[in-house]
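Just below sit the structures, each encoded as structure tokens.
Just so it is clear, none of the values below were taken in a lab; they were calculated from the coordinates. Just so it is clear, the model here is predicted, and its values are computed rather than measured. Cβ atoms are built from the backbone, for glycine too; each structure is taken alone.
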Structure P
Amino acid sequence: MEPTLDVVGVGNAIVDVIATVDEAFIAEHDLNKGAMTLIDADRATSLYAAMPPGIEASGGSAANTAAGLASLGSKAAYLGKVRDDQLGEVFIHDLRAAGVGFDVAPGSEGPPTARCLIQVTPDAERTMNTFLGISAVLSPDDIDDSLVASAGITYCEGYLWDMEIAKEAIRGAMAIAADAGRTVSLTLSDSFCVDRHRDEWLDLLTDKVDLVFANEAEICSLFRTDDFDSAAKQIGSMVETAALTRSAAGSVVVSGGETIAVPAVSVTRVVDATGAGDLYASGFMHGLANGADLARCAELGGIAAGEIISHIGARPQVALTTLI
């Protein structure tokens, strides 16, 4: 049966708080620059109080990807967990307003809706400190089997792998997609995330994942090497397709023994790298859903990423359909 949905994303439902800071702020608060660090509720409260004024916007890696897909004209849905609180209402509204299907019932008890405190330095690098809240306890009961089976691609966020119950949810979604003959995709999310889950992910990639997304640092971390070409070759032997981003150097797609290098799009000014990888995945999967060849998929990924890094925030500010 043909899919009725292009992509369903599975991930942490998070509201982003984004502020521009200087290098001194990073040092003063002992932040791990350029990485995503998990923090507890107390740390979230104190860091939020110390941050300068910024913007608050619904985020979460796979949710950003779903919003990008909708902006490109693809049919996208999302599976994630929020609480029945103010931030939860904001998240649900924003995602639906972006054109993404989202019908997971909000939790009525437990931790609050997740938030990610993002510090953007003058070099456009983003440092993320995330309180996962209720998003981390997405459970198999929250996975809509028929929704997953109806999607051409099930796209799973590596950040969600930090809790056992969420792992079960992801594994369940992957199994449903595989049984339906659909494409299973995983994004590695962050090099520190790779460090935490390397052995499990190597097993997962060997026989459960068809399409993997990673940046240069993540894929090198996965194979404990500084040699990108070696890492690309290794991942190419494990999955059907690997889409690997290299910032200003563009991206490399490895599939079926073939390696395709695609240059980055020209961007007048890089403002904020938050969401670049998320939106690259949007463009790439939009291309796949529409029968494009892999080089064009990577080009679309670059176009979507180029729009997102030209402004603050990880959701498109213009309809991406106008750029392709």
Structure Q
Amino acid sequence: MNTKQRFLNALKREPVDRVPVAAVATGITVQMQEKSGFLWPEAHKDADQLAELAESIHRYTDIECIKLPFCMTVEVEALGAEIDYRTRDTVPTEKHHLYAHPEQLMIPADFFDRARVPVVLSAISQLRKKYDNEIAIVTSIVGPFSLAEKIFGFDNFLTWVVDQPEWIHQAMRALTPLALRYSQAQINAGADAIIVGEAGCSGGLISPNTYRDFILPYHRELCAAIAVPTIMHICGKSTRHTPHIAQTGASAYNFDEGVDVNIARQNLQGKVAVTGYVPTVTVLLDGTPDDVYQSAWECLANGVDILTPGCAMAPHTPLVNIAAMTRAAHDWARKGRA
């Protein structure tokens, strides 16, 4: 079983020869940039550099997928936001929100020709041609709820849940088709799986009832229409969201240490692959290789289908720590534990 088959089988909850090790959220570090010679912020904007840097995680750590892009600002920039591209060890962020009311939202007809959208699609295509059936290419969209928070302002948008609930639905009805179109463009370019990044849905920000009433219908629509496996990423203390995530139709749920894995696995009812959840700061960044190994072993013992960092890896995460995570997965398999 090769790397790609193992990863995609695990996403589909089909038999694998061992648990794969992946980074489905951003896994690019400063050491990877320095080794490859392709650096942020320039690599965000150039298709060749984006592709070369994206594959460095596999080249230098044996992580079993290639994931791009590296930030959550591609769509909002194409919609008109000004972006601060920041530095080698920080990811880009939008400088301001765009609108105050959903009626102001206009999806440009030339969205796929704007800003970095063509750059991302070109980089995906390059990687597909290079790796074909060898390694899975995982790409990402910003989920419609989190994208709306960027467009309308985080604090403003969340107040609408109480004050203007129909405005939430109006925004979600506009942004869900865009998310689907962008997903399809990535699939056409060569994506094997798509992560739906919904950090704005964290249980520390919204209640399970808010997720159920304002987000679940659109996630269900989105996951049903995307033709490749989907990975729903919602970090933070989101255990109580998991009964609703089970209804999205997502192939997998990626989470961090804020989620109780045993409750999550029970609530996901075997419908959704469980991926996570080595802590990215306290263990991968600040811990020793032994700390990472022990944490990875715990994740494997708790039945993850794919071993991953819980969220995006911090840019200064040591390569030796990432290697300890992959070593744990190989040792787990050698001891005969599937």
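Brief remarks on what is shown
- Comparison of P, Q - label where Cα Rg over 2.2 N^0.38 Å, for residues 101-196 alone is highest: Q
- If helix-only ellipticity at 222 nm (-39500 (n - 2.57) for each DSSP H run of 4 or more, over all residues; to 500) is computed and equals -13500, the structure in P, Q: Q
- When distance in nm of label points 7 Å out along Cα→Cβ at positions 5 and 229 is calculated for each of structures P, Q, structure P gives the greatest result.
- For distance in nm of label points 7 Å out along Cα→Cβ at positions 189 and 213, the highest value in the series P, Q is held by structure Q.
- Computed 115 for volume of the Cα convex hull per residue in Å³, for residues 29-76 alone - originating structure among P, Q: P
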